[in-house]
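Visitor: Structures follow.
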Structure 1
Amino acid sequence: MSSGHAAVRLLAAVCLLPGLLAGCTGRAEPPAPRAPAGAVSPATTITWALGEQPRQYNPLSASGGGPVDTAVLSGVLGAFSRSAPDGSVQPTTDFGTYRKISDDPLTVRYTIDPRAVWSDGIPVDCDDVSLAWLANSGVTGERGFAALDVARFQDMNRPRCQAGDKTFTVTYRAPVADWRSAFGPGAGWLLPAHVVERQAGLPKTFVEYAETPRSPDLARAAAFWNTGWALTPGQVRHDLLLSSGPYVIDSWEAGHALTLRPNPRWWGRPPNAGSVVVRFLGVEDQVQGVLTGGVQVIEPAADAGLAARLRADPKVRSGAVRLVTGFRRQIEHLGLNAHGVFADRAVREAFARCVPRAAIVAKIVKPVNPAAAPLRSRLVLPTAAGYAGFAPAAQPFDAVDVAGARTLLGGRAVTVRIGWRKDPDQPNQARLDTLALITASCKQAGITVVDVGSPTFLDREWRTGAYDAALMAWNGGEGVTGDADLYLTGGASNLHGYSDPQVDRLFALLARQPDPDRQTDLLRRIDALLWQDVATVPLYAYPALVAVSSDIGGISVNPSDADVAWNLAEWSRS
């Protein structure tokens, strides 16, 4: 940061301190740059529907946030990379560039675009990077910043840069698999450091505090960072909700719509639309909206019935509305309790051989996404590069094998209790259908299935082990190690008690492997062991179904938290 920039940041902080208000006149800001002529059509509006309103400007905080926040903010906050539809990390050079300059120790050099500024005119620089490191690495201790996930930063040393610098270097204490996405969307977003400094009344910048991460001053900064960016529907604090991306949050009508408009200070390729209106609608209103033209993009939670209705509608049949299919990151699986009946591996395999995975997919998923098939991997999605290489380990479980299951049981009669979250007020037809298919198929193998679903399953029975198989969704984290916690011995999400020293060892190697090809090899080896152990029975990846007006371009399904909005600035309307 230049000396002038430092003075601006410190002036903003000092003006909040008691007794020092006299003479404070605000911050010096550079003039807003003009967008390239003809780059944005002010009259072009794209309306996109979501089922709920965003809750957090800071999705990194453990106090809240979720995929809706990440989706909306994908057009507002800039990053060095983004997750592509195939799961690969795609550099975003408008924001900046990065390159690995050493393997030992792992060292990466980043350069923020020299023109990069926040929407209030303050440069994006080393101070914002220093805040990201302090907040997301755990270095401030248990009473400091409460980050949702410290995995990307916990082995990262303090970023090397000075006040005002646009270039910074990070080194790691050990190799890290997901280093390419360290400053990517979600857990790697940069947030405006000067806003936190101002709100906390800090006497110094985060560049300086990075050298003393246990400073008592940071308690005030952490208090704001943890909860101060919680969103209130209908309220837009333009001084807090800054943009470093192509769009700014312009206005918000509580319960109705939030409007994004082009950021006048954005330095990169301008967005294609003059505004994106995010409407908050239930599923039926979303469907009616896209079919009548009031909404251009929807992605409701789709089931076979909704998919059939859409495909039969004249607007879809004529091409006025087109359907785009894909997969979400969530997978449906049967988690097997390592204690009780499934302590015996032969029983686990017998059960897996009688689960009719293909029939379940045909009943529940194919009507939404005709390309769906039973999952071949627990660790990568069907859209991922190299997914076909995971098929051999899964092949023995592709088709129902009642005879093989009977042989494994050796004439024993087995009872399997399947638990799941059963809401009597909102029946989950997909789960009911899945249970019916499993019950009928496994009965032929001598396995009696008992439905022990309850409204309290996730909070009580799952945690106390009062089940044999848990029918549930798993939403893995982003990056190659995002699913490890479900299978590691003692993992926080490993409530089914699975444990294998080889799997633990390979996951440890994976977490420290920066080479993509070697990562894929390790993932295949881990997945093969999980199939061999029959740790779980993976069923399917949740289908995604987007309905979009035919005049809208740039829409593609993405299984990341950003979802269909991963390339929001590239959406266009003809």
Structure 2
Amino acid sequence: MNNPMQRRKWILGIHGRTAGTTLALALLLGLVAVAAPSARAQTFEAPGAGTGALQGTIGVSINTAGVVTGIYYDASYVAHGFVRAANGTITDFDAPNAGTGLNQGTFPTSINTAGVIAGMYSDGNNVYHGFVRATDGKITQFDVAGEGSGKHQGVQGPLSINTAGTVTGAYKDGSDLYHGFVRTAKGAITTFDDPQAGTAIYQGTKPISINTAGVITGAYSDSSYLYHGFVRAADGTITDFDTPDAGGTGKYKGLGNGTEPLSINTAGVIAGNYTDSSGVRHGFVRAANGTITEFNVPGDDTAGISINTAGAIVGAYGNSFTLLSGFVRTAKGAITTFSIPTAAAGMLVGGTGGFSINTAGKITGAYSDASYMFHGFVLAPTTTTLKSSPNPSTYGQAVTFTAAVTSKAGAPPDGETVSFMNGTTVLGTGTLSGGSASFTTSTLPVGTKAITAAYGGDSSFIGSTSKAVKQVVKVGPELISIFVSPVDALIGISASVQFAAYGTYSDGSSQVITSSATWNSSNTGVATIVSGGLATGITVGTTTITATSGDVSGGATLTVN
């Protein structure tokens, strides 16, 4: 279905039952509900995951140690939680009272540095509750005072857990109004509302992310169902904000328009997305001092989803009506896109989505294949460096560019390609071997060229581009004369003699040019000469032997007797 609204539901949809506002939660819950009547990093499957359309495995959150938590849907579209260790071992789990019906089950949403997981579960009556899973596997379930007990009410997702084990999230009351909460590691719960939040059905306050200092970011829906961002300090003070170009019309249910923060890092920097007045979604970064920078990846929808301590943001963007790709944006604004090679368009929308990035730059997320099945992945960051030799070079001289692609997960596989670029122009490509690839050219024009090497990445590694190497190509000294030796040569018929050519240049230098010069005999009936300067007598007589390079020539006399 080539419908932009359907594509945005995959990126930024808010499930009608749960009203979760993170991209990951929207993907996990929203698509399956619609369907009911994508050591070394690699793709992975939870052992119990179903293999049908809109079933499978989805990586949601990754911690500093590279441990991933996420969700898999079994063959009956029941959700289960899993933990994937850094070595690839997967352990699945369920909250004790999780329902086993269609679209019920266990939904982990965040993992902290210690490996403690927060999430929610849907019981057999489709009421939602929170849980925290300790590193030993013990699961503590909890509810928030004031939450509703009706269908799709309750704790609508502890969406984030920080290093101290403090959880933030939202709950829906009996009137289907959203409120925020903070739960300490000891279980004490504080509820809160943004003062500007609407008070009608499906309006209210929706915390999304909490950092190590206990600062929370999220969004509230106003009386017109338009979203606005907020920051809640550890002391409870709330500051509201909007991106400068945020717009659109609020909606009763479904997609949120306006400003939607999705993640906050240790420094208090926030990443998220907003819609403009035309309903197109863009990414943004809000510094701790309140300065907001908007950004876009080529495509018509951009969602910044997770930000790490270095300020790197991972997310997803739409580059066609039904296909998404992931991206990483550095703190300085450089954007690298990525897509799992086997990702494909889905029933409504498919492709690759990056949902979480850890301090080392590792990313977890999901992609959908051609059968509409979901697969988890972990991508390792790479670094590409570039060297050239010689530098400076002279015009026409062969220059070799060598790129090294490295990663903490090891070198990318041999045989993958590195492109060598002059601006946006591909000069040539090299093939990786042991993490290195080379390209040689002698056609660089005179001047200074900014050359880069770009590694495109694969299903295990994120692509990277090197810093530019300034290759200086100088005009070479001009050839002004050629001396041919011997000057006078005498040979017999069928005998041979080797001539040599010596070039003298405008800078006073000289060099042997025998192999590069063009050789000629003025009378091939007397003697012939081949490339490299070897002459052979044919019959008695005299001929002139000439060596030429460009417009410069030099000669000698050959006599055959």
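Every read-out reported here was derived from the displayed coordinates using simple, explicitly stated rules and does not represent laboratory data. In this text, all values refer to a predicted model and were calculated from it rather than measured experimentally. Cβ atoms are built from the backbone, for glycine too; each structure is taken alone.
Visitor: Just checking, which of 1, 2 has the largest value of Rg/Rh (Cα atoms, Kirkwood Rh)?
Guide: Numbers: 1: 1.00; 2: 1.25.
Sorting by Rg/Rh (Cα atoms, Kirkwood Rh) in descending order puts 2 first.
Visitor: A value of -7500 was computed for helix-only ellipticity at 222 nm (-39500 (n - 2.57) for each DSSP H run of 4 or more, over all residues; to 500); which of 1, 2 is the source structure?
Guide: Comparing all candidates, it corresponds to 1.
Visitor: If you don't mind, another one. I have 15.4 for mean count of other Cβ atoms within 10 Å over residues 103-110, calculated from one of the structures 1, 2. Which structure is it? Working shown, then result.
Guide: Numbers: 1: 15.4; 2: 25.0.
Here the read-out was taken from 1.
Visitor: For the read-out FRET efficiency 1/(1 + (r/R0)^6) of positions 135 and 175 (r between Cβ atoms, R0 = 35 Å, to 0.05), a value of 0.90 was computed from one structure; give its label from 1, 2. Mind showing how you got there, number by number?
Guide: Details: 1: 0.90; 2: 0.40.
Traced to structure 1.
Visitor: Same structure, new question: Tell me which of 1, 2 gives 0.45 when you compute FRET efficiency 1/(1 + (r/R0)^6) of positions 327 and 431 (r between Cβ atoms, R0 = 25 Å, to 0.05). Intermediate values should be presented prior to the final figure.
Guide: Working: 1: 0.85; 2: 0.45.
The read-out was computed on structure 2.
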